[in-house]
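What follows is a set of structures to go through.
Computed from the coordinates by the stated procedures, all read-outs in this text should not be read as laboratory data. These figures come from a predicted structure and were not determined experimentally. Cβ atoms are built from the backbone, for glycine too; each structure is taken alone.
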Structure I
Amino acid sequence: MRKWFGRVSLGLLSALLLVSVVVFSRFLLWRGGIEKRLAEASSVVDTPAGTVEYADVGRGSPVLLLLHGTPGGYDQVLGSIRATGFANSGARFIAPSRPGYLRTPLASGKSPEEQARLYAALLTKLGVDRVFVFGASGGGPSALQFAIQYPERCSGLILEAAVTKSIAVERKQIPPTLQDLLIYLFRNRAISEMQAKDPTDPVISKLGEAVLASLVPASRRAAGHANDLQQFARMEGWPLSTIRCPTLIVHGRLDKDVPLAHSEFARDRIANSKLVILEGADHSMFYTRYKELDRVVRGFIAEHP
C-alpha cells in the first residue's frame with residue numbers, strides 16, 4: 001500500500017512539474033513576443049534634453065502628443081488609439097515613453113518639469129512646432145508642465161483622469177517576473193470581465209489586451225513607476241493659473257485611483273478649461289467608456305483647430 005501510494009504521489013508530482021514547465025515556457029514565449037513588438041514599433045533618439053523612445057503614427061494634422069499613465073510606456077496609448085480606431089482619424093500621434101519606462105532612461109528627466117523639456121526637445125527634433133498635449137492619469141503632471149513651460153507650442157491641453165496635485169500612492173512590491181506571470185495567467189479572465197461591461201462591443205477586449213500588455217515586462221517599467229509615485233507626492237504650488245491654452249478635462253465620477261477632486265482642482269485654476277464628468281465611470285473609463293471619451297476629445301480638437 002505504501003509503495004502504491006508513493007508511486008501515485010511521485011506520478012502526480014511529475015505531472016505537476018511537467019505542467020509547470022509547459023506553462024512557464026509558454027509564458028516566456030508570450031512575454032518575448034511582447035518585447036519583440038515593443039522594439040519594432042518605436043524609435044529612440046538623442047536630444048539636447050536626453051535620450052527618448054517614441055512612436056510616431058500618422059502624418060496628418062493636428063498633432064497630438066500622447067503621454068501615458070502609470071505604469072505604462074509608449075505602447076499603452078498607441079495600443080489604445082489603434083484599438084479604438086482613433087489612430088486612423090487623420091491626425092498625427094507622437095507617443096513617447098516617459099523617463100524610466102522601456103527605452104527612455106530615467107536620467108532623461110525625473111521631474112515633470114524635466115520631462116516637459118524632454119518632450120519639447122523631441123518635438124523640435126521631429127520638426128513639430130505645436131501640439132495638443134494629452135495626459136492620461138499619471139501622464140497628467142508632465143502634460144501640465146508642458147502647457148506651463150511651452151504655451152507657444154501648446155494648441156490645447158487634454159487631461160483624462162489625470163493627476164493634477166499631490167497624491168500619495170502605495171506601491172505593491174511584487175517581483176517583476178512574478179507580476180508578468182500573474183498577468184499572463186489571469187489576463188483572459190481580466191479581459192472577459194472587461195468585455196462583460198458590453199458583450200456586444202469587441203473593441204473593449206482589444207483595449208483590455210492593450211492595457212495589460214502595456215504592463216509587461218514589469219522590469220522595464222519599474223524605474224519609471226517608482227519615480228512617478230515619488231513625483232506625485234511632491235506636486236505643490238504649481239502655477240496652473242498661468243495656463244492659457246484651451247483645456248479639456250474628463251473624469252469619472254466614481255474614480256478612486258485618481259479622485260475627481262484632481263480634475264476639479266485643475267478646472268478651478270485653469271481659466272480656459274472645461275470639465276466633463278462621466279457619471280457612473282471609474283478609472284476604467286479608458287476602455288469601458290471609450291466611445292464617450294473619443295467623441296468628447298474629437299469635438300474639442302475640432303473646436304480649436
Structure II
Amino acid sequence: MYVFIVNELAGGGKGRRIYEQLRQTELFQSLNRTCHFTKGPEDATKIMQQIVKDYAQIKTIVVIGGDGTFHEVINGLDDQLVPVSLIPSGSGNDFSRGFGISGRPLTVLEKIVAGTDEKPYYFGEYIKDGAKKRQFINCIGFGFDAKVVSRTNKPRLRKVLNYFRLGRLLYVIALLQALIKFKPFNIDIELDGKKKTIINCWMVTITNHPYFGGGMKIIPGTKIEPTYFPVLVVHSIPKWKVLLLFITVFTGKHLNLKGVDLYKPVENFSMKTDQELLMQVDGELKRCQSCQVSKQTKANIIQGTGITGKKIVSQS
C-alpha cells in the first residue's frame with residue numbers, strides 16, 4: 001500500500017498541481033494506494049497517527065508538500081519504522097536540497113516505486129521546556145532566526161511572492177523586516193557538558209544539513225550524521241554586520257566574521273534563559289525557556305538501507 005499525504009496548498013498551490021499531474025499518469029493509477037489531504041496545521045501529524053493504526057502493510061508513505069508537511073508526517077510516526085518519501089512542492093524545500101532529492105515529480109515517483117537510491121537519514125530530536133520529545137528534519141533555531149520565521153509566516157507576503165513564483169525571496173524580505181526591531185538576548189548553553197554564557201546573542205542555530213531559509217548555506221559542509229550536529233552562535237555584533245552575515249551566507253564567508261562561532265561536532269546541546277525566547281523548528285514557530293537537542297538514539301537496519309531510525313527514500 002502506497003500512502004500519499006498531499007498538502008495542496010504547499011508552495012502557493014504547487015502541491016495541488018503536482019498531485020494532479022501525477023494522478024493522471026499510468027504509474028500512479030497502477031499503484032495500490034490511498035490518498036489523504038491536509039487542510040490545516042498539524043493535519044499531517046493527525047493523519048499519520050491514524051494511518052499507522054489502520055494500515056498494517058504500508059509499503060511507502062509518499063509526501064507531496066513542503067518541509068512543514070514532511071515535519072508533521074515524521075512527528076506523526078513517532079517511533080514507527082515506516083518507509084517515507086518526499087516529492088518536494090514547498091516554497092523553500094531545504095530538506096530536498098540538503099538530502100539530494102531532485103528531478104521532475106514523475107521521475108521522483110518512478111524512483112520511489114523502483115526502490116532505488118535508498119539512503120539513511122538521522123533526524124534531530126528536541127525536548128522543549130520538559131515537554132514530549134519531538135523531531136526536526138532541517139534545523140532548530142533560537143532568537144533572530146525565529147524572528148525572521150515569524151515574519152515569513154505572514155500570509156499576505158507569502159501569498160504575493162508565491163503568486164509571482166518568488167517564494168525563495170520570502171526569507172530575504174522577512175530578514176530585513178525582522179532586523180529593524182530585534183534586540184539581542186543573553187543565553188546559557190551547554191555543549192557536551194561544557195557550559196557557556198553568551199552575552200548579546202543574536203541567534204543559535206542547529207542543523208542536520210547546510211541549508212535553511214530557502215537555500216541559504218547557514219553551515220556549509222554539514223553532512224548528515226547519525227550522532228553529531230554543528231551549532232552556530234552569532235553574538236556581540238552590530239546590525240549592519242548581521243545584514244552582512246546574511247549577504248555572505250550563500251558563499252559561506254559569514255563563518256569568517258568576528259562574533260560568528262561554529263561548534264562541531266556536538267552530540268548533546270542544551271540552552272536556558274531567564275525569559276521566554278522565540279524559537280523555530282523547521283519553520284514552525286514556538287517559545288521556550290529551556291531546550292535539549294540531540295540526534296536519534298534508536299538505530300535499526302531497515303530493508304538494507306543502512307542504520308537509521310526511519311527509512312527515507314532518496315531520489316537523488
Per distance in nm of label points 7 Å out along Cα→Cβ at positions 73 and 97, the highest-valued of structures I, II: II
Given -15500 for helix-only ellipticity at 222 nm (-39500 (n - 2.57) for each DSSP H run of 4 or more, over all residues; to 500), calculated: source structure among I, II: I
Of structures I, II, which gives 12.9 when mean count of other Cβ atoms within 10 Å over residues 49-56 is computed from the coordinates? II
Check the numbers for mean projected area of the Cα convex hull in nm² across I, II and tell me which is largest. I
Ranked by distance in nm of label points 7 Å out along Cα→Cβ at positions 25 and 81, which of I, II sits at the highest value? I
On relative contact order in percent (Cα under 8 Å, 6 or more apart), which of the structures labelled I, II is highest? II
Taking mean count of other Cβ atoms within 10 Å over residues 89-96 from the coordinates of each of I, II, which one would give 20.8? I
Candidates I, II; distance in nm of label points 7 Å out along Cα→Cβ at positions 121 and 265 computed = 2.8; producing structure is I
